[in-house]
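> Listed below are the structures to be examined.
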Structure 1
Amino acid sequence: MDDKPYWLAFNRVPGIGAVRFRGLLEAFGSAASAWAAQPPALRDAGLSQAAVERLLQVRQGLDPASLPAGLERHGLQALTWDEAGYPRKLRELEQAPPVLYVRGELLPEDEWAVAIVGTRQVTAYGRQVAAELAAFLAGNGLTVVSGLARGVDAIAHQAALEAGGRTLAVMAHGLDRVYPPEHRKLAEEIAARGALLSDYGVGTPPESANFPPRNRIISGLSLAVVVVEAGERSGALITAGFAAEQGREVFAVPGKIHAPQSAGANLLIQRGAHPLLRFEDLLEVLNLEMMTAHKTATAALPADATEARLYGLLGREPLHLNDIGAQAGLPIEQVSAALALMELKGLVRQVGGMSYVAREARAAYQAGSA
């Protein structure tokens with residue numbers, strides 16, 4: 001039985017979040033078994049009477065098998081924390097959302113992301129900083145994460161796209177709608193060149209109570225959170241708080257001491273956040289050189305079983321094309337085509353006479369031949 005529809009079904013039950021859902025999986029072994037469980041067993045698994053009643057009410061009017069088709073109609077996919085495509089950094093959180101809805105595409109390089117958040121009542125100064133920072137990050141290969149809200153969020157998304165980078169927008173409602181509605185065009189652009197994300201199912205409205213919890217996803221996806229401008233009670237400060245709890249770096253842009261839009265950012269600096277005085281400071285704190293090297297190595301891994309087999313045969317000593325084919329047990333035409341592609345990707349090098357070495361072995365071979 002496919003268990004995923006039951007994950008989606010539990011995601012529709014108010015009050016059953018990550019902790020309670022994990023407890024149900026431990027108690028019953030699968031979401032499907034938990035969905036069919038009787039009230040006494042559910043209470044024994046840790047659900048309160050109120051939670052059991054909510055589950056029974058949802059269960060009466062919902063067929064889990066219908067949920068995947070509903071996602072397809074809206075052009076969405078759902079990732080559970082058991083699936084490979086679920087963001088690794090988010091999965092590591094103690095209360096990672098069991099289901100993450102996606103419109104667009106998440107890529108491995110999105111692991112290197114920085115969140116830019118701030119006030120809706122942004123000043124000209126804040127607008128300039130948000131746009132320039134997002135463009136700077138995009139130009140350095142980092143994904144920009146924000147919440148598609150008016151003000152700083154929308155400016156950061158737009159600037160990242162205009163700089164040719166990737167951006168992720170985390171929503172506080174179902175992905176069958178866009179809020180605020182005037183950002184519909186921007187949302188479509190983000191979905192085409194990044195992704196819209198939410199842990200709220202289709203049909204969930206943008207209620208005010210949904211916004212603070214979604215901020216934990218914004219910070220959870222990111223290496224660091226930058227607060228550009230924020231009032232003392234801004235939601236951006238909630239995001240910064242989640243970031244600190246999750247072990248992420250927190251930056252704040254210093255502002256005028258009399259400006260209400262800078263009160264929250266200045267307060268964060270007073271409490272220990274990194275003051276963002278130069279964009280390069282952020283990269284130094286995050287150790288971009290290590291990240292860039294890791295991204296390059298990840299991108300250069302063999303893409304399929306054929307490449308992996310050929311790569312495993314190569315080392316310090318040159319190996320002729322015919323010998324590679326014989327040892328791999330593959331047709332020479334297939335080996336030749338695969339090696340040509342692997343050379344373009346930087347996995348192997350031809351060192352003369354149709355002989356190849358692995359990328360790491362090339363320097364040693366050249367030194368020995370000198």
Structure 2
Amino acid sequence: MARVAVVAGDGIGPEVVGAATAVLEAAAELHGVALTLHPWDLGADRYLRDGVAITGEERERLIGDYDAALFGALGDPRVPDNAHTRDILLGLRFGADLYINFRPCKLLVPALSPLRDPDPATDIVFFRENTEGLYAGLGGSFKVGTPDEVATEESLNTWKGVERIVRAAFEYAAGNSRGRVTLVDKANVLAREGALWRRVFAEIGSGFPGIAQDSMYVDAMAMDLVRRPQRYEVVVTSNLFGDILSDLAAQVTGGLGLAPSGNIHPGSWALFEPVHGSAPDIAGKGIANPLAAVGCAALILGYLGEDAAAAEIDECIVASIRVGVTTPDLGGAATTREVGEWMVDRLRNGRE
């Protein structure tokens with residue numbers, strides 16, 4: 001019996017997670033997947049009420065007692081510095097060593113792309129290193145508040161950290177019939193970390209001779225994702241570059257409302273969340289797009305090895321767009337809940 005913790009979170013989080021969990025349960029039931037969902041009270045309301053974002057004991061239970069977690073959005077204007085978000089998400093990311101940030105960016109329906117002539121074959125998966133780089137929290141400030149103030153941020157790159165994310169990208173490509181892996185860096189300027197990434201990429205890549213391998217500077221990659229996104233299949237890169245480029249690729253393939261993500265330590269634990277944020281300005285209006293959260297439900301099933309159930313959810317997402325059962329941001333008139341209910345009905349009754 002797989003156990004999944006569910007954290008609805010802030011803003012539109014409860015709305016999109018409500019739709020996603022209903023679809024997840026329906027797909028699991030349809031395919032005979034033994035799955036239980038357990039709600040957790042983590043978010044701004046709890047933080048403002050109790051003054052605690054997440055305790056060490058709760059963190060250990062989430063990681064130790066569950067196979068995975070589904071998160072809604074975190075972020076609330078009542079907590080201006082979003083301290084609770086950092087404590088919860090970063091605490092879990094580093095506590096469970098979730099070194100893979102997995103970002104699929106697939107153009108489901110060409111009309112959703114802002115590009116003039118979108119290629120329907122666009123299907124990119126990003127492997128973003130998730131625990132090092134400029135997000136490692138190294139650096140400091142000196143003479144704060146004076147004209148001589150100095151602020152530094154240091155980029156941490158270890159052989160272990162680079163090797164395991166690069167290997168994960170190649171293994172995914174080999175196991176999913178992907179013909180190209182692209183490394184993105186800025187080795188012409190960030191020479192030391194660039195040299196490390198390129199050495200590791202060449203070494204790991206030598207073990208996968210059937211896969212095309214190339215490297216791109218991050219600025220050139222940003223341009224090329226707009227010019228010819230269909231060229232790329234698997235992209236592996238650092239924490240900062242992956243953060244930026246995966247959002248760009250998400251927009252090219254339909255927008256953040258369709259973008260799921262996974263934070264994964266293979267064989268250990270994983271946390272899945274939609275990329276779009278808490279959107280407090282539309283919370284409670286019933287118009288939040290649940291498809292990214294529903295996409296996370298599919299990723300969870302795939303992570304658990306239930307590929308048929310995951311594919312069933314992916315098909316539901318595409319079908320909802322094609323028949324127009326979507327929220328207003330995608331041109332539809334359905335509410336968040338109605339999109340989820342339509343998918344559940346389709347799963348259970350096999351009709352659109």
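The numbers here are math on the coordinates, done by the rules we state, and not lab data. Nothing here was measured: the structure is a model prediction, and the numbers come from that model. Cβ atoms are built from the backbone, for glycine too; each structure is taken alone.
> Can you rank 1, 2 by relative contact order in percent (Cα under 8 Å, 6 or more apart) and just name the one with the largest value?
2
> One of 1, 2 was used to compute Rg/Rh (Cα atoms, Kirkwood Rh), for residues 264-327 alone, and the answer was 1.04. Which one was it?
Only structure 2 yields this read-out.
> Compare distance in nm of label points 7 Å out along Cα→Cβ at positions 256 and 320 across structures 1, 2 and report the one with the greatest value.
1
> Among the shown structures 1, 2, from which was the value 31, 26, 20 of semi-axes √(5λ) of the Cα gyration tensor in Å calculated?
2
> Sticking with this one: Suppose Cα Rg over 2.2 N^0.38 Å, for residues 80-167 alone works out to 1.16; of 1, 2, which structure was it derived from?
Source structure: 1.
> A value of 5.5 was derived for distance in nm of label points 7 Å out along Cα→Cβ at positions 184 and 336; which structure in 1, 2 was it taken from?
Only one of 1, 2 returns 5.5 for distance in nm of label points 7 Å out along Cα→Cβ at positions 184 and 336, namely 1.
> With volume of the Cα convex hull per residue in Å³, for residues 104-303 alone as the yardstick, tell me which of 1, 2 scores highest.
For this comparison of volume of the Cα convex hull per residue in Å³, for residues 104-303 alone, the top structure is 2.
> For distance in nm of label points 7 Å out along Cα→Cβ at positions 56 and 96, find whichever of 1, 2 sits highest and give me its label.
1
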